[in-house]
Structure P
Amino acid sequence: MSVKTAVVTGAGSGVGRACALGLLADGWRVVLTGRRTAPLEETATLAPERDRDRAVAVSSDITEQEAVDDLFAAVEDRFGRLDLLFNNAADTMPYTATEDVSVEDWHRVMDSIATGTFLCSRAAFRMMKRQSPQGGRIINNGAPSAQAPRPDSIAFTAAKHAVAGLTRSLSLDGRRYNISCGQIDIGNVTPHDRPQPAVRQPDGSLRTEPTMDIGHVVDMVRTMAALPAGVNIQSVLLMPSSMPYIGRG
């Protein structure tokens, strides 16, 4: 069986890094992409030696159309096809009152999440449509905030709403080409490099909320990626059971 090829955005840290390593462990060839080369190469070195030759670091700014087109052209030239895209990259900003959000921060967050997801999905869609055999899978990293927002997070919330719309449109438009698109909304994950931060609550207070190990996220992405063609997890919310989401607000 030939090795399948995946592209993971934001693969230099956090969820992107962990999921890229999980896919490598499952035998995927993984193109690690992000703005900076050094963290991508570090991700590759964290894989067991047996998997490292299937990790390929390619720096790219997913908010720039030309950079995205160059990235996917390089994937096609080198590997001939694309089987999976995990749209994970995102810029965030501190909790900020709506009236104080700058246009610059709005565009930075929206471009990294909504525009980046669109540009990468468009490039992947084109490639998956023309390759033989036709088809592939796109997984988008959404957020619980798209359904139940946190206070003072208007840019992030709007961007994740856009991702939900992109997921549905890609899923619909991909039917005729055997392209599946699903979304994973990820709750609080235990940080490995810092204390768990307190999170703004609807009453204005700050509270340290329950978290889950990132390994559960990796397992879910691996499950979604391993589904056979024609089968899709359209949307899944993965979170700590005691996280204040149901009834938030």
Structure Q
Amino acid sequence: MSVVPPPGKVAVVTGAGSGIGRAVARLMLAEGYRVTLAGRREAPLLETADGHPGALAVPCDVTGPDDVERLFGAALQQWGRLDVLFNNAGVFGPAASVDDISLADWNATVAVNLTGSMLCAAAAVRAMKAQTPQGGRIINNGSISAHSPRPRSMAYTVTKHAITGLTKSIELDGREFGITCGQIDIGNTATDIMDAIGVGSGALQADGSRRVEPMFPVEDAARAVLLMAGMPASANVGSMVITAAGMPFIGRG
């Protein structure tokens, strides 16, 4: 399904140097969006852009307020407005239970996954309130860990549950300004993070066993984000769950 944006639709995609962010940014560019690509390293962002005239690469650490303000300032200077933020930057964090995780690892995970998402959402809302016509859309990348954890994923799971609260609060507070917010919770799309937790070779299960789990192409996840982004202003996808068919999530495995 192809979702064609209105002329001049502008997006910011964080974590655009790899994985879901790269796939979303490339699909948006292919569909006519003008996209500001954000990530910590410039080289992967330029690889994502691949010379596309509608792409602007802005290296950014989303945990830094000054960096985030510079990112959105560059996007507005280049494109003049902001219609969509895909709030995607995140890390899996340490493989640890609550009694094993260090405070430093906890703080680092919260800083990227939660505080970074809040800072980017805040900058986007300020821009969307100030522009004419007013309004826009924020899509937060949660995870099915916002519903159910994997073993030894305490820091990641807590931050993704918190993203749900962030999403609902933005949606409520943004109503009078024409700002909508939704959350996509993705399970087992083929990215480096899935390799890191062993989904393709044997991921740790709740019963202590390891199991090879199905995955689905990251381009299919990107199409789901594009569907959310391309909804008319009169509608909002508040929550979407998309998983690999047959993955151990629903029921008892």
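Taken together, the values in this text are just the output of simple stated rules run on the coordinates, not laboratory data. Please read these numbers as outputs of a predicted model, since none were measured by experiment. Cβ atoms are built from the backbone, for glycine too; each structure is taken alone.
Worth pointing out:
- Among candidates P, Q, the computation of distance in nm of label points 7 Å out along Cα→Cβ at positions 25 and 49 that gave 0.9 used structure Q.
- If mean count of other Cβ atoms within 10 Å over residues 9-16 is computed and equals 23.6, the structure in P, Q: P
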